[in-house]
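What follows is a set of structures to go through.
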Structure 1
Amino acid sequence: MNLTNRTAVVTGAAKGIGYATAQALLGSGLNVVLADLNAADLHTACETLGFERTLGVVCDVSKGDQVAELARQAIEWSGPIAVWVNNAGLARHRWIPDYTEDEIDLMLAVNLKGTILGSQAALKAMLPHKHGHIINVISTASLRGIPSETVYCAAKWGVRGFTQGLAEEAAAHRIRVTAILPGGVDTAFWDNASQREAPKQLFLKPEHIANGIVSCIEMDDFCVPRELVLRSLDDSDFSVKPA
């Protein structure tokens, strides 16, 4: 895809993977709309990246009217949306008996419903042009159950199933859909994860995920990278040591 002067939307973009992705997309020539719930962090991110080719929009991705307004502002600011990255997500690290109902609702609303609403807005914006690329940042938590991450896993398994269906529907309209499944990434996601030690020295950096996303987008439009799993070489489910 030729990205120069086209429009991209990235949710959860004030920090971490979202910020790194916005930065990488700018480097590929796109104008980037950064969406986040934290207005102060969002302003700082846009200021750091430069206001000339960025627009910050405060958005709660679990609210359909706000996501629709995000799409509207993106198009008004820079034209048709070519890339939409659903990255916003959060976790509450708990043993199963310790989750509150509000925490469960929040995680499902942001991680699952938020991705569905973002994909819906992106698809509506791209359908008239029969062109575009939707990226859903999921997790390797959508591949296996993880202790103290059970509700997060449930949400991400749902996102992965939704993304597979989305890819089939979108392909009929020449719109590409890719699922990005990062393993451990050194971000604020792990703050207050006291149930188990997070071996951050083995984790990827946000820039690794951003580079993977850009690589998928830059592929020839005829090629659809449906699913990309990204893990560090030392991030393993098994304690296998070299002979």
Structure 2
Amino acid sequence: MPPADTHLTSLRKRMITIELLSLAKKSHTYRELAEITNLPITVLSRYVKGHVLPSSSRAEALRSALEQVVSLEKLLRDNVKFDEAGYFDNSSIIWDLNLLRLAAYRVIETFAGRKITKIMTAEADGIPFATVVASEMGKGLLVARKTREVGVSDWLEDSYTPSNSAVVITLHVPKYMIRRNDSILIVDDVTRTGETQRSLVELVLKAKASVVGVVTLIGIGNAWKQKLALEGDFILDSIVEMNEPIKQ
């Protein structure tokens, strides 16, 4: 029998292909997908409906064909909508479970071999993606809140002032939720300035735990990279990088 980790890797790659196919089905008909993949409509339908998984070899060929017309990066770009003032709406991303699972598999590949004990994010839009990543990795989930709950006596806190704002935001995590031997991956949906993610890093460091890295679905501009630059074996990653929109 193949080693368990090899079997798991193969299964995950096959599942990634199904997620990609399901997303492609939203913008293509079965007939179009049959022409793209050279597979019968009935077979594609069974894959999309979850009746069967493709073999490893077929999954690799299918994924290669699908990536010619649809990819994780393109899907993310297409689903971020900016208004005239430069503000964005990412609702169609953070509530699309197929897209979030596909992105989570990408995170798993990026951090393969790294010790990770918990996934951490800040409320609120980062929660769906962080939850999917934690679930797919089988790790614990930490959500830093902007308010403190009654019943918890000891908190880790960190405050920051967002750019172009006169408001101080304080993030809170129950102190017992982060242990010294934790290796934490910080996950978020979008980062522009890196201020929220930097505050999450500070919370982890205050607990004397370690930060494995910061990963975000979409990174806008370059300022956040300088804000989050850390020393040591640290991964800073965004699945898609986008330029700052030009304000009208």
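Since every read-out is calculated from the coordinates, none of them should be taken as a lab result. In this text, all values refer to a predicted model and were calculated from it rather than measured experimentally. Cβ atoms are built from the backbone, for glycine too; each structure is taken alone.
Where does the value 2.7 come from, among 1, 2, when distance in nm of label points 7 Å out along Cα→Cβ at positions 25 and 73 is the thing being computed? Corresponding structure: 2. Highest-scoring entry among 1, 2, by relative contact order in percent (Cα under 8 Å, 6 or more apart), is 1.
For which of 1, 2 does P(r) over Cα pairs in 5 Å bins from 0, in percent, calculated from the coordinates, equal 1, 7, 14, 19, 20, 17, 11, 6, 3, 1, 0, 0? Walk me through the numbers before you get to the answer.
Values: 1: 1, 7, 14, 19, 20, 17, 11, 6, 3, 1, 0, 0; 2: 1, 6, 13, 16, 17, 15, 12, 9, 7, 4, 2, 0, 0.
Label of the source structure: 1.
Quick check for you: by Rg/Rh (Cα atoms, Kirkwood Rh), for residues 153-200 alone, which of 1, 2 is greatest? Largest calculated value belongs to 1.
When distance in nm of label points 7 Å out along Cα→Cβ at positions 65 and 113 is calculated for each of 1, 2, the greatest value falls to 2. Hey, mean count of other Cβ atoms within 10 Å over residues 57-64 derived from one of 1, 2 reads 16.5; which structure? Corresponding structure: 2.
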